[in-house]
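In the part that follows, the structures are each spelled out as structure tokens.
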Structure 1
Amino acid sequence: MVVRKRLDISGPAIVFVTTTVFKWRPILTKEQVASIVIKELQKTRSLFKMSFISYVIMPSHIHLLLGFHEISDLSKFVQTFKSITSRQIKRLSLKELYENDYKLWKPRFDDLIVTSERQLKIKMEYIHNNPVKAGLVEQAEDWTYSSAVDWLTDRSGLITIDKEYNWLLEK
């Protein structure tokens with residue numbers, strides 16, 4: 001059981017989240033799939049009082065730094081996102097997702113509540129350097145599916161980033 005559930009934590013928080021494709025299948029950066037994932041991250045965000053601080057969509061997993069006005073919404077956010085994307089991506093009939101039965105996501109996700117500025121910086125650098133470390137690009141800001149472009153250049157990425165922590169002001 002995750003710490004968040006054991007401790008019954010509530011209130012505003014920044015959380016580092018990782019969710020993975022079932023059997024680590026590298027499909028998330030296929031153009032059609034990535035388009036659905038990005039669109040649904042944006043839509044699901046609008047249902048909750050939260051913001052994206054940082055993100056990376058890798059071929060087989062996603063890392064997010066999220067700001068929640070109410071951290072107890074985290075599980076519902078992830079559940080909603082995974083459910084919607086699973087149904088939409090299923091319609092694409094991608095052969096690599098089918099063996100005996102369709103399953104897009106691993107049934108769980110990992111989370112860590114960020115408790116210091118140092119930890120926030122470490123997690124953000126980890127997120128942005130993930131594609132570099134994986135050998136997908138030479139510079140973090142060159143990965144299309146990442147907030148590195150928002151934080152390291154004057155350009156905007158595919159998902160709106162909250163650099164001002166406006167999620168804290170939500171009521």
Structure 2
Amino acid sequence: MTEHKNPWQIKTEKQVYDNPWIQVTEYGVINPSGGPGIYGKVSYKNLAIGILPLDEDGNTWLVGQYRFPIDTYSWEIPEGGGDKNIDPLISAQRELLEETGLKAKHWKKLLDIHLSNSVSDEWGISFLATGLSYHEAEPEETEQLVIRKLPFREAFDMVMNGEITDSLSMVTILKVNYLLEHSLI
């Protein structure tokens with residue numbers, strides 16, 4: 001068996017839940033050891049888009065909000081959903097303005113990430129936004145956001161001490177820290 005061959009055999013497939021954001025499918029399978037089983041998969045209808053804005057003084061912006069699924073408050077980079085049929089950069093530009101009131105002249109794609117590939121197909125993309133200008137934030141009606149401007153190093157420290165636990169935020173902040181330490185941005 002090569003590392004690229006799928007060892008799972010699908011016997012049945014049944015959609016068990018569907019809403020405008022996700023679909024849940026249950027599969028009857030033969031697992032890699034040859035035994036019968038089930039596997040559930042959450043399919044996301046949008047891309048996860050994250051943006052790390054960075055100004056000329058080394059400051060960034062975090063967004064704080066209460067996250068229903070984990071029943072707790074969360075500090076994150078600006079992020080949201082992007083239509084899979086639209087250029088992710090357009091979605092990133094929209095999200096940055098919506099959540100922070102910022103626009104950026106310069107954009108750099110930082111990474112692609114599968115956010116929880118053991119149970120979902122959720123795919124994320126993050127960007128670095130620089131050359132910032134300030135405008136009015138336009139949050140969605142479902143968002144009750146707190147915007148926090150802080151030195152980038154403080155955001156990095158929040159990742160390292162466990163204050164930021166959102167995976168897209170963490171990996172984006174760690175990537176930007178690496179790029180800054182190696183003078184790549």
Structure 3
Amino acid sequence: MGLDNKNIHGADEMLKRLEEAKQYLQQDVYEVIGIEAVRHFKKAFTDEGFTDKNLTKWSARKTKTKLQRNILTGQGSGDHLADSIDYKTTPPTVTIFTDKEYAQIHNEGGEITVTAQMKKFFWAKHKEAKDGGDSEMAEQYKYMALAKKITIPKRQFIGNSETMMNKISEKVQRDLNKILN
């Protein structure tokens with residue numbers, strides 16, 4: 001007696017589901033990883049801190065502003081560091097990136113040398129703040145214009161995260177369960 005898919009109840013359906021699971025793992029899973037990673041990294045801006053195993057809050061601003069917006073968020077739409085986080089897939093790799101040139105210094109911290117162009121910008125912002133009646137910000141811009149170096153504190157938003165990897169793993173498992181059940 002020969003056995004094939006016609007003799008085994010449900011074999012064709014199981015083969016179809018296994019093929020769908022194979023396609024998911026070979027193609028779709030990379031999009032899932034990218035979307036979940038970007039979501040996790042953008043959440044750092046809402047949380048004002050980075051989550052690996054636990055949330056590590058960013059250091060507070062040294063100066064208070066009238067706007068009191070979240071740390072590392074810009075005033076102009078489209079200039080937000082969080083909005084610049086994206087991903088690209090080149091299976092078997094998913095790359096998370098930002099096109100903002102200042103992202104690395106904020107993510108890792110460090111010192112920057114104040115250039116002549118930066119001094120000019122800071123003096124213009126000093127005048128603008130002073131003319132607008134914001135003496136605290138005017139003083140902050142004056143300090144930056146006179147500085148030779150400015151220390152940028154580490155405010156990590158992208159990096160290895162156990163929490164993120166667990167979320168991705170759980171999402172992939174849920175997706176596979178939906179396909180196979």
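Consider the structures 1, 2, 3: one of them gives -11000 for helix-only ellipticity at 222 nm (-39500 (n - 2.57) for each DSSP H run of 4 or more, over all residues; to 500) as calculated from the coordinates. Say which. Among 1, 2, 3, the structure yielding -11000 for helix-only ellipticity at 222 nm (-39500 (n - 2.57) for each DSSP H run of 4 or more, over all residues; to 500) is 1.
Suppose you compute distance in nm of label points 7 Å out along Cα→Cβ at positions 33 and 137 for every structure in 1, 2, 3: which one lands on 4.3? Value 4.3 for distance in nm of label points 7 Å out along Cα→Cβ at positions 33 and 137 corresponds to 3 out of 1, 2, 3.
To which of 1, 2, 3 does the computed value 0.45 (FRET efficiency 1/(1 + (r/R0)^6) of positions 17 and 153 (r between Cβ atoms, R0 = 41 Å, to 0.05)) belong? Matching structure: 2.
When distance in nm of label points 7 Å out along Cα→Cβ at positions 89 and 113 is calculated for each of the structures 1, 2, 3, which structure yields the highest value? Spell out each step's value before the answer.
Working: 1: 2.9; 2: 2.2; 3: 4.4.
That would be structure 3.
Structures compared: 1, 2, 3; top value of Kirkwood radius over Cα pairs in Å, i.e. the largest, recorded for 3.
Laboratory data are not the source of any read-out in this text; all were calculated from the coordinates shown. Every value quoted in this text rests on a predicted model; they were computed, and no experiment measured them. Cβ atoms are built from the backbone, for glycine too; each structure is taken alone.
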